[in-house]
Structure I
Amino acid sequence: MIRFGRYPDRLVEQFASDAVRAALADSGIDPELITIAVASHSSQGRVAGQRVLKELALTGIPTINVENACAGGGTALHTAWMAVAGGFHDAALVFGMEKMEKGLIVGNPGEYEAAMGKTLPAKYALRARSYMQHYGATAAQLAMVSVKNHRAGALNPMAHYQNTMTLDEVLSSRPVAEPLTLLQCCPTTDGAAAVVVVSEALARQARSRPVRIVASAVTSGAYRNAGRDGISSDDDITVRAAAKAYEMAAMKPADVHVAEVHDAFTIGEILACENLGLCPRGEGGIWAEHGNTAIGGRIPVNPSGGLLSRGHPLGASGVAQVAELTWQLQGRCGERQVQGARVALAHVVGGSTPGIGSGACAVHILTT
């Protein structure tokens, strides 16, 4: 991946091709062996993947462009995984990219809730307020997620923001949607990330030590009566994806050593940890407060700095998570290294549709 940040003077094709070159060089796989490419992006125009590959002379192969909101990167990886695991291709290239505008990301065009003011910060603020009332979580516990992730991001040379934040700084930053302050919301960011997915036989030719995808699951939102069963459709989409992934990997949440989860807002990480089974229901805020999800804690979450510190270029984030976890499993993360990590989980969720909540969720489990 490239360092996430702002690239006003570079085209998305330019910095995305940098990420692809880095992935190919790191893998050691001959680019001529790549027979399919899957590109993730949300608003980079038609055939953006082909425009990037033209920069690299990787043309003529099937190139699939994936748009699935913030879950696009995970969905792109799932698509490539199916192609290779199904025996249709031996080597696939996956890359995600986004060049973003500043300001709020509103809902889908014509979505009545967005027109009434339910922007993404507002949506997550409502979830935060509901969670605080139901479980007694505090504003400080939410803010500790940002403190933790900025501390990790300060150790990540690929992160957009590489500075630490105190609890007071997070809580006193500009209000955005109560109880969320500015430093509890991810930045809009430019960036790109890429991975190479190959068959087991071809992996023996790789230059860097390969990791294995033992589970890949994608779910979409579904109608659910939250008043009846106590779980919202936004939570259900992750619960279902996680259940599929754990079953596929023949694992349980306690087997995970490190995770990268969707923390576009601080409450998002807390809910993700609970919905993935990484901590008990209602204790996500307590775990953040006690350092259980920090590097060196019981289950390190977002050692890259997460979306809050690394940044959130929509189409690239899910691929960047997998790049980070690959490096973690290979022991290449320096000061942010999670010691002894052998099982890693990536979780990304995105999109919003009234009546079914979040639009898409991808969960991957990787092992050495």
Structure II
Amino acid sequence: MTSVPGSSWSRTSPKEAGFNPGAFEDALELASASEIGIGSDLTSMMPDGTRHPSNRPLGPVKSRGSTSGVVVFQGQIVGEYGDIHRPEVTFSCSKSYLSALCGIAVTDGLIDSLDERVGDRIRDGGFDSPQNNQITWRHLFEQTSEWDGELFGIPDWIDRGRQVADAKARLESTVGGSAEEVVDYRPLTQPGTFWEYNDVRVNRASLALLQLFREPLPQVLKRRIMDPIGTSNTWSWHGYQTSWVEIDGRDIESVSGGAHWGGGIWISTLDHARFGLLYQNNGSWGGATLLPESWTRATRTPCQLNPDYGLMFWLNTRHHLSDVAGTDAFAAMGAGGNVVFIWPEAELTIVLRWCASTKGVIDSILKARIGS
């Protein structure tokens, strides 16, 4: 039975957790050695402003540390490597935290249904046009919205055509940073008819949630998720120098949902693991329901236009995350080999940072247990 850690983690040996100790040690050594070929300066992974003046780092960026990771079975640490306490940039893993906040908005009745039109509640002009007024919350969080416009100085066409066809392509793209560059932006289609990995639209979803909650999203996340699951106080969530908006007479920073242009969530490997464990436990933590099971189930429901994607989580529907894990496995994923891999059936959560071969490392860890 999966437990949850208190203020400190309990540990178990690989043998007690059902792993072959030698094979497990080899898997962690492989993980530690599989560091991405990108230096500590992460701006090298970001746009340089060539295609548009605002297509450049607009939010804070910090240097990365060395590779690190942790394997958690039934809520106990089985193995670790590297500095698992150091907060790191996590790029598009930020999207999955944004998804959790959408779940809270649904739980609180701020959103009646994912199929409700965003413009029925958000009246800031961003959903008024004929192209945008049919967009639903599901479209935003499945990345099928086809939202058209400019946000915080960045036009949506910067990422229009930035396709990540499936989770395998996403895994491969994490080594070099963002997905393939856009050559020509394509014509828009109707909302809900085209899947696209577009960070401008993710940031539009973040701003929409801010309009609902009427307070900084990091405060909501801290109060409703991070404090209850016992994370450290070292994580932070950043926006851009251009993303301040006025809410009820206050200037509030709208945080970045994808960190394509800097910002996003900076968090330690261990705190990532707590977040993954919450989803492994279907939104429950120590007897309290932080996210309804219906929401975590919706999170893992494949998008009709991309079966490898749910509500800002990647899915193992076609075994692109892992050849070994079952189809119930899913993950938060970000550029640079940042992964929070969750396999509920096996009661396993694996966090990898700056890993050049995430699928290979995940499978080597899983084989050490299944093949023991």
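We did not get these values from a lab; they are worked out from the coordinates using the rules stated. Note that this is a predicted model, so its numbers are computed, not measured. Cβ atoms are built from the backbone, for glycine too; each structure is taken alone.
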Comparing distance in nm of label points 7 Å out along Cα→Cβ at positions 119 and 135 across I, II, which structure shows the greatest value? I
Source structure (of I, II) for Rg and Dmax of the Cα atoms in Å, for residues 39-206 alone, computed value 19.9, 56: I
Compare FRET efficiency 1/(1 + (r/R0)^6) of positions 79 and 159 (r between Cβ atoms, R0 = 30 Å, to 0.05) across structures I, II and report the one with the greatest value. I
Matching task: 2.6 is the computed value of distance in nm of label points 7 Å out along Cα→Cβ at positions 103 and 271. Pick the structure from I, II. I
One of I, II was used to compute Rg and Dmax of the Cα atoms in Å, for residues 127-302 alone, and the result was 17.0, 51. Which label is that? II
Entry that produces -7500 once helix-only ellipticity at 222 nm (-39500 (n - 2.57) for each DSSP H run of 4 or more, over all residues; to 500) is calculated, selected from I, II: II
For which of I, II does mean count of other Cβ atoms within 10 Å over residues 191-198, calculated from the coordinates, equal 28.1? I
Given structures I, II, which gives the highest value for FRET efficiency 1/(1 + (r/R0)^6) of positions 55 and 311 (r between Cβ atoms, R0 = 30 Å, to 0.05)? I
